[in-house]
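Please treat every number below as a calculation from the coordinates, not as lab data. Keep in mind that what you see is a predicted model, and the values were worked out from it rather than measured. Cβ atoms are built from the backbone, for glycine too; each structure is taken alone.
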Structure 1
Amino acid sequence: MSGKFDYDGKVVLLTGASGGLGSSLARLLSSAGARLVLSSRAREALEELRASLDFPGHAAIVTADLSASGEGARLAREAESVHGRVDVVVNNAGLGYFATMEEASEERLRYLFEVNMFAPLAIARALLPGMKARRAGRIVTVVSFAGRVPIVTNGAYGGSKSAIAVMMNTMRLELSGTGIDVVNIYPGTAATAFEENALREPGRDRLCPRESCGEPRDEVARRVFEASRGPSGEKWLDRGGRAMAVLSLLWPRRVERMLEPLRKRAVDGRLEDGRARGRKWRLWQVETSIACNLSCVMCPWDRVRAAAGSGGLMKEEVWSALRPYLGDVASIDFSGGGEALMNQNLPQWIGEAHAAGCVTGFLSNGILLTEEYARGIIEAGIDWIALSIDGATPAVYDAIRLGARFDRLLKNLEALAPLKKGGRPRLFINFVIMRDNIHQLDDMVRLAARYSFDRINFKQCDVVRGESGRGRGLFGGERTGEIRRYEKMLTKARRLGKRLHVEVASFSFVPEEQPVCVQDPRSSVFVRFDGIVAPCINLAYGGPTTWLGRDVRMPSVHYGSLPGSALDSLWETPLCGMYRSRFHERDESFNRRFAAYDHEASLLRLKQTMEEARKGMPEPPEGCGVCHYLYNI
């Protein structure tokens, strides 16, 4: 008990007492000897709760509807009148609201903020005069990591919790030295009826930000109770939530990737056709073609292409082996090392995947994407199209994309832009930055805006096979003056993109090891044109490569092949299981170590914690340790 706040004999106002977490807290407070004032809207539930306490005679009931303006202050005054004072207030009352920001109604938003933000603030403000007079008091508020992390359809709730957390933290600083403690507690998810009782717009299902929908409520309540007895400040009881909160500021794109399955479930999963709901695989990358109509100066797949059989095109028998599982995959990328449009079956396969509820897309050099072809694949149901365009003028583009003509590409872009309806398909540009073209970053952003592209990805020349691509990458092992100049050029291009309403994405110039690469083999597979199934395209082919300028060899890693084996059996092979489990272990290790970061530590300490978290991860699987993708390059 030493150093802990003692509840024995203290008068405690507990809001939201009749809820799952509230009722458990009430029993813990009662057993600690507190004299309780229990509050919620439901008197009958409060009566039942009082009867179950260790000391029912020490508990009073004050009902209040905290969604009504002025009820918070009235509750505080009435609670003080019961025993003549309130020593501690535990602001536990809270309400959820599941809706996208677009569909959230103003009436429900105001209702939510009254309960979650205005009422606890009003209660605390009303109790402060008495606490100041006694030079003692404690204000405990149950907040949420949703106030620090953008969770799709949970933004309204997160916004209300963020607001009250910031205001209570400010109050803590303002009350320093007065004898009044202010404690914010982030408990994580608890197995209560919170989500079932939340407000929601039509079609919004129960939503859990984790694999589990919450820890046992009594255990969470016990941890909240213990945290409430500690010193002023923020108490994070869920390490994973704290790690996500820090990462959302420091590494927002990683958090977005972590929450992508939730986004697909919450937004795409709401579509009438059941798209992306509860599927076994997040992604298939299906290489419909290794063949290509061009010969680009940095292409790593020329030698593979020359040795490919079947003309380098995926046969119907491979796709037929995938067809039975279409209902189990959320998204299919029909891209690989070649030109997807060379496979005449592509429109039909897109249509079948779309009919099964899959999100579909592909990468193309755009030369074969005539208006007729574009119209056909859009009618088939394509969701996104990415075009590889590595120059903004004929001289630069034609010198890189050998066999192409810039004027023909622009003609196809002019025909494609008007076919885009209702934001679909989304249009992307992939631009491989090299010394030959980096001076055209701004010009490429303008080109993207001119032809209604949604995003441009400035990629590194990161894949090398043999001599193809060697020496063309601009990244390095450390941040040199030259690299800083390139970074400034990208920053300038991003600013231009904001003005022109084009999203600009880029990757690091120096290695930043990630727990999991973007491909993320835990939930995806790569299917080669000849049916070989692998973790990704790099491991599907292997071969001599360079790793940050050093000659190494990328191994070939295959789970098996289609149609000789069934896809679900390949997914359960020991090798596939090893890749999945190793990345899971790395992700868990990173989050566990990073969660130990103290929010009030220095920026230097934050960087040290990140580096320690990276070093503490298990080694990556074979091949991944010499893949630039794992290092955000």
Structure 2
Amino acid sequence: MAIEIPLYREPVETAPTDPIDRVIRYHVQTKHHFNRYARSLGHLDWANQPDPFRRFDGADLVLLPLLKSDDEPVSPPYREIYERGAVAAKPVTLTALSRFLEYALGLSAWKKAGDMQWALRNNPSSGNLHPTEGYLLLPQMDGLDLKAGLYHYAPKEHGLERRAAFNAEGVARLLAPFPAQSFLVGLTSIHWREAWKYGERAFRYCNHDVGHAIGTARIAAATLGWNMALLEGTSQDTVAALLGTDRTEDFAQAEREHPDCLCVLWPAASGEGLETRGRSNEIPLCIDAATVKELASGLWHGKANKLSGEHGVHWEIIEEVAEASWKSTSEPLEAVLPHFLTSDASRVSSGAGLTAGQVIRQRRSAVSFDGKTAISSSTFFQLLSRVMPAAELSQLDRPMPWDVLPWKPAIHLLLFVHRVEGLIPGLYLLVRDRNKLPLLQQSMNEELVWTPVPGCPDTLPLYWLLEGDAKKAAVQVSCHQEIAGDSAFSLGMIAEFEGRLREGGAWWYPRLFWEAGLLGQVLYLEAEAAGVRGTGIGCFFDDPVHEIVGMKGRSFQSLYHFTVGGSIEDGRLMTLPPYHHLSR
């Protein structure tokens, strides 16, 4: 029996004024439908393809050491980065910082076809367009031969551009509430890089990529024994001031950057003993706006490069949703520092024999699958175990990388199982927070069976919903892309949607995509570790996905698709080392 897709059309609505309603309007307008796609240019304007590398002319560039796989700090076994305390914390040195940035945002390879070549990066990106830019706020630190200030990461050069010479005492005061050797990572998005190809849907994809980058940064930190937390309580005005994205004079005619988020990182061991030094074992998830304002009044360096000659179409709806979802408030959120114990994640034994660096560097987005590779049920269960966030634990005690997000999981996985040995083909659902099972059941077709999967670990809330050949349905709802059916399995990330927005605010909209992007990054690496390959799918028909399981309205929405299987490599392309173009 093949699984059929009923047709559902979203009702047309008038333009709202409430920020939450404006965000929902954007989401509805940018859905793909069987009879029409979300608006885009309709062709690729190659003459104005955006430069994938941002630079700030006039800012000093500090070149980072290029590290070989056997250089210090040695990359730990892949499976150990998920075990709390298994990786000894490295001090924050230039060498360690170089490895962190390489794994988080650096190049993974170059591809060459004829006279054309293009770079791939360790952080995945929709269409390899890379809208995400990375920044570091560094204090004056023993062992780190860098001046205090704000730095922009230049991945092509593997270097740091010093954007602002912040006062060292002010930076130390800003970071004083955090553990020793703490520093900040900031992420921004250049919406034009995605809009050039994807039009009005670009805001979605940019935030997917923020989630990917949060994931690559958290996992890169884990290879060094560092912790990381999203500073969720910080307003975007403060993020903009600290990262300089509000400095009109520094961008002139260049494409602006949208300030997304800040994260704090610190060596795991440096969090121990805070109480004995007269400090709480809690860290704030925000920074002091007054101190940031004081720092931002200092000396800045560099002007942003222009990425495209002409922009053609101006997608006003992207600016509208960015404004509507702007987080203008700060909250005094806190997180309790983790207990220094080995976590239950050690039970999951994927990636045996591989180092973390190998898995991170070899990750690629599959472009096609062979239509025959199957995976074992044990591999399938291990992969799904990695995406379980242990929602019942306090934030920093959750398994890596889910300790980076301060909220309870909002996304569950609707799985199209094609070739998993021991599992009947059909539709399955992974409930990432057991407390949400009743809500999911009430929101879906009452005829679904909700059968626990035989042989599945008790720790994995995986349910069998429908039996049948799901390959055709997976391909149809994924914009007719064969990769969704030629794989071992594919999935849709089903997000708790309108309720989260009404309860938390319009600024929750990007965060749903961040969680989806983080999920995607975990799936990417787990697929590589299992000897197969994954790829994210941003093009799908939104409402037909919902209709497969009878979801009406906007309680849940599909935000991102993903697929895993046996990859077919394109033999026409030559692969070159990531930094072959550098002589140092």
Structure 3
Amino acid sequence: MTDTTVIDVTWDLDDLVDGGGPEACDRLLAEAGTRAGAFASAYAGKVAQLDGPGLAEAMRELGAIADLVGRAGNYAHLRFAADTDDEANGALIAHVGELGTAIETQLLFFDLEWAEVDDARAEELIAADGLEQVRHHLRTVRRYRPHLLSEAEEKILAEKSVTGRDAWQRVFSELTSAIRVGLPGTDPVPLDVALSRLQSPDRSERREAAEAVTSALEPGLRTRAYVFNTLLHDKAVDDRLRHYPTWLSSRNLANEASDESVQALVEAVRANYDLPQRWYRLKARLLGLERIADYDRAAAIGEDDVEVGWDEGRELVLEAYSDFSPDLGNLVQRFFDERWIDAPARPGKRGGAFCAYTVPSVHPYVMLNWTARRRDVMTLAHELGHGVHAALAIPRGIFEQGTPLTVCETASVFGETLVFHRLLERADTPASRLTLLAENIEGSIATVFRQTAMNRFEEAVHTARREDGELPVERFGDLWQQSQEELLGDAVEITPGYRSWWSYIPHFIGTPGYVYAYAYGQLLALSVYGQYTAQGDSFVPTYLELLAAGGSQTPEGLAGIAGLDLADPEFWAQGLQLVRGELEAAEEAAAEVLAGRGAGA
């Protein structure tokens, strides 16, 4: 890591706790607990008797309590993400989780009673003044009615989650964050840093990095498999108790997507697996190989895969957002100026990247693991897309700021696409155009096709765990390999070491079923960007309206703001056609590059 300019780009979490540090979490949660107790005394057993103004007042108080708990919870989680090695951070996240769960259990009655209100009466109440920021939320709560248990049962499950599901997720995060990869000629490095070496133009370096990652994954493989097994069974029990018909149904309900529509998405993507296979065959030719291996997939295909310094990357992203919309540019500037970003890769820091919406009374935070690659610039653009989405939706309030996972990738992918096209405009040779197109195509492969293959892996492991019991490590490897072979066909050699690479992916552990939302969001975002290219600057206000709507409508309603119809059976095919168009442009550029190499020879 030679980019020293990024070292001091760390976030300031004081805004969440008014500068009070970890001790402030107790004060926030004590106030929330007192208010939750008073709320329960005032409303328990009486929700069905509320009138419109009474329901509005109850929701305002629930929102205030949620804000207090959210500030403490986000502070603890963000401290932990920044340094999982510090035992004090682990203790804080456990402490806050326990207190937060106790508050949650006091308030469980409200959603349960609200779900039982007669449909006609509920709609009458929802129309009342003062509920403008919670109408969609209140309707969404009622969708869970067939899957809710009694109040006593819900309380038990909430209390036990602290020492159950939540505890196992924390163990997994600590285990993976502690992985150190021994690369040749360096001290052991975090997993994210080692994985970034797979982009090297030197094949021997890529192979060495892949072998080193596999070696680093091996020591804790059985333990991580046991954690996964435990959570697979935990979800099976939960689904059985709540009468969800499939392992994915609860996620689809949270995403406000029907089982049928999600299946249609997955099958549409699987029907187009020829696109990644076609790309990887072309990539083999560009790399001078008969066939690429799994560790070659991210390889740079040109000479310009140089380091991108933090300052340069920041300016590229800021320019792209500002040129699209000065308002968005000003918002992005605040992330840099007001220390809402933690960027450097550090030992003990959680891997990957994310944006935490936190709560509407504060602001979002972005976490990166910057390794000074051009792909990191796209990641910065991606996470800032989430950030501006969160910031613009703050007026929707705590219940409707966030969107379903199926929609939450819209702004992030849109932001990436803005930066990509800015870079593409500056590319003045076939080789530079090809390099950029390659990165974007591989981004689409990772987001649409690889995530769908991971959905197939999850489908397989959840089904196998429910039918066959605890799965041995080798079975996980078999199912992972099968899902990858379907995706890659004969275009990519899957090496034996790659069979264990499922074992560091946090989504399988923390958010089962989440991964298909990436494909959903990517294709939706590409369609939204297609509207921008068709309409030009006149589309900008529409796009800002879409982001500002937050989660106040269904995914179909939100897409309708941008003039898109998610109910159209051809919708997913249209998004995939945009990916196919990029592949065809890359093939044209590649033909020029290969012809040039031939002429040079």
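Determine which structure produced the value 2.7 for distance in nm of label points 7 Å out along Cα→Cβ at positions 37 and 469, calculated from the coordinates; the candidates are 1, 2, 3.
On the way: 1: 6.8; 2: 2.7; 3: 4.8.
Derived from the structure labelled 2.
Match the computed value -21000 of helix-only ellipticity at 222 nm (-39500 (n - 2.57) for each DSSP H run of 4 or more, over all residues; to 500) to one of the structures 1, 2, 3, and report its label. Please report the intermediate quantities before stating the final value.
Numbers: 1: -11500; 2: -8000; 3: -21000.
The value was obtained from structure 3.
I have 24.2 for Kirkwood radius over Cα pairs in Å, calculated from one of the structures 1, 2, 3. Which structure is it? Show your work: numbers first, answer last.
Working: 1: 27.5; 2: 24.2; 3: 25.3.
The read-out was computed on structure 2.
Work out Cα Rg over 2.2 N^0.38 Å, for residues 325-492 alone for each of structures 1, 2, 3, then name the structure with the largest result. Walk me through the numbers before you get to the answer.
Working: 1: 1.11; 2: 1.17; 3: 1.25.
Across 1, 2, 3, Cα Rg over 2.2 N^0.38 Å, for residues 325-492 alone peaks for 3.
Comparing 1, 2, 3, where is distance in nm of label points 7 Å out along Cα→Cβ at positions 301 and 405 highest?
On the way: 1: 2.5; 2: 3.8; 3: 3.1.
When distance in nm of label points 7 Å out along Cα→Cβ at positions 301 and 405 is calculated for 1, 2, 3, structure 2 comes out on top.
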